[in-house]
1. Using relative contact order in percent (Cα under 8 Å, 6 or more apart), single out the structure from P, Q with the greatest value.
2. If you work out distance in nm of label points 7 Å out along Cα→Cβ at positions 136 and 208 for P, Q, which one comes out largest?
3. Can you spot which of P, Q the value -12500 was calculated from, given it is helix-only ellipticity at 222 nm (-39500 (n - 2.57) for each DSSP H run of 4 or more, over all residues; to 500)?
4. For the read-out distance in nm of label points 7 Å out along Cα→Cβ at positions 88 and 120, a value of 1.8 was computed from one structure; give its label from P, Q.
5. Taking 2.3 as the value of distance in nm of label points 7 Å out along Cα→Cβ at positions 48 and 152 derived from one of the structures shown (P, Q), identify that structure.
6. Given a value of 34, 20, 17 for semi-axes √(5λ) of the Cα gyration tensor in Å, calculated from one of P, Q, which structure does it belong to?
7. Mean count of other Cβ atoms within 10 Å over residues 40-47 computed as 13.8: which structure among P, Q?
8. Matching task: 18.9 is the computed value of mean count of other Cβ atoms within 10 Å over residues 112-119. Pick the structure from P, Q.
Structure P
Amino acid sequence: MRHVTTVSSRELRSLFVSPVAYVVLSLFAALSGLFFILNIAAFNLRVLQAQQFQAFEELQQLNLNDHLLAYFFDSMGVILLFVIPGITMGLFAAEKTNGTQELLMTSPLTIWDIVLGKFTAAAAFVTILVAMVAAFPGLLFVYGDPEFGKTASGILGLLLVGWTYAAIGAFASSVTRSQVVSFLIAFALLLGMLLLPAITHLGVAGDVAGAVFRWISTGEHFQALIGGLVNTADLAYFAVAIGVFLMLTKAAVESVRWR
């Protein structure tokens, strides 16, 4: 564990020494604020329209979690789809480009120390991003009355999907020397996993294949958590997805020794 902490600290320092981390954090904060304001405006407009048309049943059903925060968390999940590949693209690819991979591989560190250390650094950065997102729903508790359970479930979902994206990004970075190619591979994998359920709607997949596609899709499990449903099956999915991609990353890094 000490070696994992050493590797992760090194990775985080390399991120924050360069302006990349600060640019990403600034842009992410600006986008989070923009989407939050847009969702508040859309919610207020919906309330006003319901009042004008005297749709009292609709007014009773409107709530901050289902009709504001759910859309906000969903939007931020899409933003993470673009941001996280940019964070992880240099985890292993940069070592190959800079010629430091051989030094890392011949150090006393094990492969798991390297993989877990780099993933932990990316996961820590993702946690900072999610904490920034969580600050906006916190404002609603000052001026409104959202449900704490549903809000916490949505934040948990965003955190878990972010960590899963980081594991996929680490794998993408481990199979190429180019950071640009790493970004494209990670983005393609993330987008593919998100859109897998769409195949079932096209009618080209059978019932069994459709069920498998829906289970593999990150979006299906993320939406359940956004809706306030904390299911052990969804939590297990994220744990399995992270574990699988970390093992694939280990295999890709370890293969260097056999070349």
Structure Q
Amino acid sequence: MIIMVGLVELSPECKYNSCMTLKEFFELNPKIAVAFSGGVDSAFLLSEAVKSGADVRAYCVRSEFNPAFEFEDARKIADYLGADMVQITMSVLEDETVVSNPEDRCYHCKLHIMSRIKEAAADDGYGIISDGTNASDDADDRPGMKALKELGIISPLRLCGITKEEVREGARRAGLDIWDKPAYACLATRIPHGERITESKLKGTEKAERILYDMGFRDFRVRWRGNDALVQVKQDQLEEAFERADEIRTALGRIYDWIEIDENPR
């Protein structure tokens, strides 16, 4: 199989092993759209595109699956970089397959969102769409990558062999204050597969996680278990979570019937 990037053909041996630099990629693709989430990967990709002098436009989707702070981060980063950012407001809950929450929900959701971005970018004259998937991301563990492939979305960081660690370091050097921001999966991941996704549960999750953030926790998840919650934190804050268990239960008590702290750290 041959992969086309700009006008260059890459052999299978060149996939994801630094056969091309980002600078070279943008020289070959000087006009490009970036699917922009406000996370460190797409932020670094956007910064490198701007630095290269590419004609780049960022497309950021606002939906029920993403907390408000993600969009706020995206807007701040775009402003800092002086990049043009387009906001696409859409409802992922209009897709019944996504709402039913099957095991491959990520595939259907990614297909739904990226199709909208691709359509908006095409209307603006951008035929090449990119995303922030990096070389550390496991394709076998990410159903959404199937959607990217079907839609022809290019992942320059992955293509150029750039790992998550390298992305963070590059973002730090670029002056992006979210360089050490924890990876953030969408709110739908807090609801078990097979359980119908509702707007109320998504809003409840966003509110609960905002409360924990304001309490000083930094890398965590609050997962639905029926009408209860399972709070998962990293090892370095696990002891604190147990010490503050009563405080956490009181703070989240209006959202869930019961709150349990997971003994197995994330």
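No value in this document is a laboratory result; all are computed from the given coordinates. What you are looking at is a predicted structure, and each value in this text was computed from that prediction instead of being measured. Cβ atoms are built from the backbone, for glycine too; each structure is taken alone.
1. P
2. P
3. Q
4. So the calculation was done on P.
5. Source structure: Q.
6. Q
7. Answer for the origin of the read-out: P.
8. Attributed to the structure labelled Q.
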